Structure 1
Amino acid sequence: MNIHEYQAKELLAKHGVPVPAGHAALTVEEAVAAAGKLPGPLYVVKAQIHAGGRGKGKFSELGPDAKGGVRLAKSLDEVEANAREMLGNTLVTIQTGDAGKQVNRLYVTDGVDIAKEFYLSLLVDRATGRVAFVVSTEGGMDIEAVAHDTPELITTFTVDPAQGFQPHHGRAVAFALKLTGDLNKQAQKLARHLYDAFMATDCSMLEINPLVVTEDDRLLVLDAKMSFDSNALYRHPDILALRDETEEDPAEVEASEYDLAYIKLDGTIGCMVNGAGLAMATMDIIKLNGAFPANFLDVGGGASREKVTAAFKIILKDPAVEGILVNIFGGIMKCDVIADGIVAAAKDVNLSVPLVVRLEGTNVEQGQAILANSGLPIVAADDLGDAARKIVAQVKQAA
């Protein structure tokens with residue numbers, strides 16, 4: 001789960017991380033009021049969307065010469081003008097794709113005199129099972145270019161979770177940032193606070209870009225992004241309450257209500273599978289046979305008929321879907337339950353695209369009988385390879 005910048009900064013501030021003063025706003029009037037609470041005379045008006053590259057982004061409705069999603073304002077009137085332009089319009093960045101994201105929230109912060117920009121992030125390194133620090137003196141909007149062109153300017157090290165954060169980790173961050181004196185001490189302290197916040201919130205990614213040194217020699221977190229392990233959110237109802245469903249794909253939001261793992265993709269073959277590994281294999285074999293999957297959808301190991309029906313309907317809501325492949329291995333999940341759900345959903349939505357079903361495992365004979373006697377044009381498959389070949393052929397024939 002992702003959260004907005006202002007929410008991330010509020011969380012980090014609770015763990016002692018230094019951030020500029022700022023307030024969120026949902027309307028133009030709230031943005032002006034937020035600026036009025038700050039000392040000024042310089043303000044920063046920031047679009048709040050779940051995507052990076054906001055500063056270089058463009059508002060699709062405002063033309064190519066419009067400013068991006070992070071703007072400086074020198075008066076309350078300028079704050080109002082910027083807020084009026086940004087709210088309700090679509091911001092297109094390198095991370096949103098051409099569709100962009102509509103700006104529904106703003107964050108108005110105090111302006112900062114910047115002497116130097118850095119990059120600092122923490123993430124879960126799955127190769128080592130540790131938390132990794134990624135640090136660079138070359139912070140700012142073009143960190144991707146730094147990683148590509150001059151990777152030697154990026155320092156990475158990991159923290160053993162059994163030992164936790166140690167003083168030498170803080171010194172490693174300060175050394176990588178080439179800070180001395182009091183700034184060195186600030187960097188060590190900051191690194192510890194960030195690690196503590198990361199672990200306490202079951203974070204999966206924390207990115208600060210930029211981390212800045214101000215003209216009066218203070219380290220400040222100027223921008224922050226945080227993502228959390230969705231499987232751990234039951235431990236953090238306060239963080240779960242920060243979820244902004246308007247930033248997510250509506251189908252993915254609906255899927256989460258049924259405890260379905262669904263991710264929209266760019267292909268035309270809808271997939272319904274039980275088990276993440278089997279789902280990945282199913283998508284691979286569709287690609288091997290010359291087509292592309294329209295989604296990842298794992299119904300889990302103990303789905304009910306209602307859950308299967310919901311999954312089927314979610315797939316069919318995607319207008320790009322030209323055919324559906326159901327691939328189920330019945331262990332805890334019973335094939336007859338899957339078959340009941342498929343038949344019910346297909347009848348509810350008046351199925352109009354080819355459907356190939358491969359069932360194997362518990363109650364497979366009963367499941368196959370339910371499909372065969374349904375009166376629906378469902379194509380049975382013997383194995384995964386047969387299923388992939390059949391759905392690709394069916395889609396091509398229908399076209």
Structure 2
Amino acid sequence: MSHTPPVHVPVAHVIANGQLNVNGIALDRLAQRVGQTPFYAYDRQALTQRAALLRDTLPAGVDVHYAVKANPMPALVCHMVSLVDGLDVASGGELRLALNSGMLAARISFAGPGKSEAELRQAIAAGVLINVESETELVRIAAQSEALGIKARVALRINPDFELKSAGMKMSGGPKPFGIDAERIPDVLRGLSNVALEFEGFHLFAGSQNLKAEAIVSAQQQSFELAMRLAEHAPSALRTLNLGGGFGVPYFPGELPLDLAPIGENLAALDARLQQAHPGARLHIELGRFLVAEAGFYVCRVVDIKQSRGETFAITDGGLHHHLAASGNFGQVIRKNYPILVGNKADQIPSTRYTVVGPLCTPLDVLGKDVDLPELAIGDLIVVTQSGAYGASASPQAFLSHAPVIEVLV
């Protein structure tokens with residue numbers, strides 16, 4: 001029988017005595033400690049190691065911000081505060097979470113189209129940096145700023161005329177709901193002299209989930225050049241330049257980890273140029289998935305095994321209502337399996353092909369199609385790795401009224 005390629009298990013996680021260990025705790029014991037399945041487990045040591053990897057590779061002058069949307073579990077966000085330079089949020093709820101985490105308001109930025117009047121008031125009153133997504137939003141910010149008697153801190157999000165090649169999700173180039181089209185920026189900057197706002201810089205985000213360093217380097221270079229040209233029209237020198245993120249992680253067979261070395265070298269060169277043109281300005285990148293994805297596991301239990309016309313189904317108590325991305329229904333054009341292993345038989349050789357499904361009444365509820373695993377028994381623990389980003393919070397947990405998933409930081 002042909003077997004699926006070996007599961008990619010990050011170096012922070014180990015197999016011991018046949019068990020997947022999460023930060024030194026055997027999975028069966030962790031399941032007992034949590035009290036039930038399904039659950040997400042996030043490994044704090046893995047989070048710390050990933051942040052350390054960035055610190056070792058990227059230049060000291062570049063700030064790393066955590067994009068809370070990747071995983072807003074409160075305990076995880078609080079842990080990330082000790083590892084990064086700032087937080088990026090995309091809603092009023094995330095803003096409250098970021099402020100509660102202890103991160104200084106001066107190091108929080110708020111992006112996203114369609115911010116409500118209440119969210120804008122929150123952001124202005126808190127003193128966080130607002131990444132402006134449209135000209136009309138800028139007008140609303142100015143009105144709220146005047147009403148509150150507080151000068152809002154703003155950066156203009158630019159929609160450039162290029163996109164990030166090889167990105168899993170493109171966020172710029174062409175018509176987009178994100179940011180102000182680059183050709184409109186000079187007029188917008190000239191208009192800033194007529195309003196009582198604190199202009200601080202620019203925000204660009206070309207795309208996400210990219211595993212090609214050369215594509216990320218190219219996008220950063222193009223973004224930087226565009227920002228420098230547009231800064232000539234600014235009412236003051238730049239204080240911050242946010243080049244976004246886009247750093248990907250490997251999910252599927254054949255994918256290799258992102259090479260950070262050329263990205264670090266490029267950022268060092270760009271930061272040197274930024275300091276020459278705008279002394280004291282901070283260059284920063286915002287990363288979500290890259291920081292947390294490999295630190296997370298989705299764990300569910302086999303509740304039934306059945307044969308149907310030559311196919312063997314392993315039915316679990318978890319599914320797409322908890323992990324939409326692993327089911328292939330969160331942006332995949334062609335469905336591919338996330339890495340799956342049997343957590344309590346992690347050292348056993350795959351011998352049987354299964355389709356791993358959840359308990360929902362829909363054919364979309366598939367966690368793994370035609371996956372080669374050790375022979376399963378009812379009660380075994382199925383683990384979807386690479387599950388630390390866009391898991392619980394990105395899934396329709398109310399679907400079919402099943403219980404919400406538990407999340408733990410280990």
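Numbers for the structure displayed
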| item | result |
| --- | --- |
| Among 1, 2, which structure scores highest (criterion: distance in nm of label points 7 Å out along Cα→Cβ at positions 352 and 384) | 1 |
| Test item: Rg and Dmax of the Cα atoms in Å calculated as 22.7, 72, pick one of 1, 2 | 2 |
| Structure (1, 2) behind the derived value 1.1 of distance in nm of label points 7 Å out along Cα→Cβ at positions 80 and 208 | 2 |
| Structure responsible for -8000, with helix-only ellipticity at 222 nm (-39500 (n - 2.57) for each DSSP H run of 4 or more, over all residues; to 500) calculated and labels 1, 2 on offer | 2 |
| Which of 1, 2 leads on distance in nm of label points 7 Å out along Cα→Cβ at positions 192 and 328, largest value | 1 |
| Relative contact order in percent (Cα under 8 Å, 6 or more apart) from the coordinates reads 20; which among 1, 2 | 2 |
| Computed 1.10 for Rg/Rh (Cα atoms, Kirkwood Rh), for residues 184-263 alone - originating structure among 1, 2 | 1 |
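Coordinate-derived values only; no laboratory data. Everything quoted here is computed from the prediction, not taken from an experiment. Cβ atoms are built from the backbone, for glycine too; each structure is taken alone.
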